[in-house]
Each structure stands twice: as C-alpha cells, then as structure tokens.
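Student: Before anything else, here is the set of structures, which you'll find just below.
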Structure 1
Amino acid sequence: MTRFLLDTNTVSAAIKGHPNVVRQLEALPTGAPGISAITEGELLFGLAKRPEAKRLASVVREFLRCVEVFPWDHSVAEYYGTLRAEMERRGKGLGAPDLLIAAHAMALGRVLVTSDRAFGQVDGLRVVDWTA
C-alpha cells in the first residue's frame, strides 16, 4: 500500500473542501496519510496569526486529531543534512520548511502530496498532486 505525507498546501486544500483532495483522502485506508511535525507547526503558525478564526482553529485541530503526525527524529535529521548539502552542491534551493518536509517524506519512504512544483527539484522525492 502506498503511504502518503501531506504537505501543508494539501492539508489546506482538504480543510477548504477541495473535491479531488477530499475524495483521495476518503479513499485511503487508515494510516495511509500522515503529516510531518513540520507541517503541524506550519498549520499552528497559521492559526496563531489569525486568533479570531475560531471555526478554522476547530477544523484544523480536529484534522490534527485524525491524522498521524510523524515526529522529527535523528534519522530524519540525517536525511535532511545529506539532502540539503546535495541541493546546495547542485545550486538548487527550497525554502527551509519545504526542505524539511521533503527530507521527512524521503526518510519515511512516503509519497509527498503537494501542489507546490518546487518539490520537483528534489531528486528521488516521489510527489503527487491531488489538486490537479
């Protein structure tokens, strides 16, 4: 079974009710989708910037209760260090959170679900876009 790591933009699309994203999530067995602790941090940062958005906060927190959040650990840090050095050698760059999430997906052997085309710069990263 293919296992997926959802990028922040995919979680946002799901929360907004994007039909293709919702359909894909509903078709998956329990445990197939998960998110990085980095994505969790980005979601919580978004909520902190909008403390008045009570409904959004409720939906995000419910989503976080329903999905597995993978911790950042030593093996992921090792993957990140190697990936970042390789990207710099090749003159390629991603924003810090994106590079952390890419490394996390690769370390876990998961397919990254994102609509961000910048991830295409990462050799060996399996990516799928459910918003297309």
Structure 2
Amino acid sequence: MSSNYIGSRMLPLFVAINGFLVVALGAFGAHGLKALVAPEAMHYWQTGVRYHMFHVAALLACAFVASTCEARPRAARWAVLAACLFLLGILFFSGSLYLLVLLQKGWLGLSAAIGGVFFLLGWASLTICILRR
C-alpha cells in the first residue's frame, strides 16, 4: 500500500475508530468503572483517556496534512509515519493504563513509558512533515 492510499483512505478511518473508542472508554470509566475501582486507579484511567483523546486530534492533523501533501509524496510519508507512531503510542500508553486499572498489575505501567516515546517520535515526524511541505 502506498502512503498516498494510507493517508487518504486509512487515516480518516483510524481517526473515526479511535474517536469512537475514546468516547466509549471515557464513558465506561465515568459510569461503569468508577464504582468498581479505587479512586487512585481512576486517575490512571482518566490519564489514559486524556492522552488517547489528544492523540485522536493528532491523528486528525496527520490525516489533514497528508491530504494536503498530494504533490509531495515524501512529505505525506512523514504524516503517515507520524500517524503510525501515534497509534502505537495510544496502544502502549493509553492501553497499558487501561489494562493497569482493569487487571491491577503494576508492571503494566512500564509500557506507558514506551508509549510516551512513540508519542514523542510521532510529534517529531509530524514536525518534519510540516517542514517538508
């Protein structure tokens, strides 16, 4: 698959799926989970949801930037790379915090650091993309 196909077709889909997921997970935390876990555990859940939502917005930015780079396929590749890194960040950072709350396994918090690195790399890639447009 070319980065053009991924940028124009897949990125908006990733935005929509993650937008749905973050709202559902936020609602589950606020209404279904709150009574089942300790308040300090809810802090982890809320942090996961907050960073998930921030990076749904970042995915939306990647989709927009990739769509404006049709004449510059190299720049579009950087936007697609940034989106992939943001998705990995969501998986590792937010996903590990969600699992930490649900499974109560402290070692899962270590994965959040890996997710943070993916987020940073994603922002760096998006910056390069914008500079190369």
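Where a number appears in this text, it was derived from the coordinates with a stated rule and is not lab data. All of these numbers come straight from a predicted model, not from anything done at the bench. Cβ atoms are built from the backbone, for glycine too; each structure is taken alone.
Student: Taking distance in nm of label points 7 Å out along Cα→Cβ at positions 26 and 98 from the coordinates of each of 1, 2, which one would give 3.1?
Tutor: Of the structures listed, the value fits 1.
Student: When helix-only ellipticity at 222 nm (-39500 (n - 2.57) for each DSSP H run of 4 or more, over all residues; to 500) is computed for each of 1, 2, which one produces -24500?
Tutor: 2
Student: Going by mean count of other Cβ atoms within 10 Å over residues 42-49, which of structures 1, 2 comes out largest? Before the final figure, lay out the partial values.
Tutor: Values: 1: 14.2; 2: 18.6.
Top value of mean count of other Cβ atoms within 10 Å over residues 42-49, among 1, 2, belongs to structure 2.
Student: Comparing distance in nm of label points 7 Å out along Cα→Cβ at positions 10 and 74 across structures 1, 2, which is largest?
Tutor: Structure 1 gives the largest value of distance in nm of label points 7 Å out along Cα→Cβ at positions 10 and 74 among 1, 2.
Student: Out of 1, 2, which one gives 3.1 for distance in nm of label points 7 Å out along Cα→Cβ at positions 18 and 106 as computed from the coordinates?
Tutor: Clearly, the read-out refers to 2.
Student: Any idea which of 1, 2 comes out highest on relative contact order in percent (Cα under 8 Å, 6 or more apart)? The partial results should precede the final answer.
Tutor: On the way: 1: 34; 2: 28.
With respect to relative contact order in percent (Cα under 8 Å, 6 or more apart), the highest-scoring structure among 1, 2 is 1.
Student: To which of 1, 2 does the computed value -1.01 (log10 I(q)/I(0) by the Debye sum over Cα atoms at q = 0.20 Å⁻¹) belong?
Tutor: Going label by label, the one that fits is 2.
Student: Which of 1, 2 yields 10.8 for mean count of other Cβ atoms within 10 Å over residues 50-57, as computed?
Tutor: On the way: 1: 10.8; 2: 19.1.
Only structure 1 yields this read-out.
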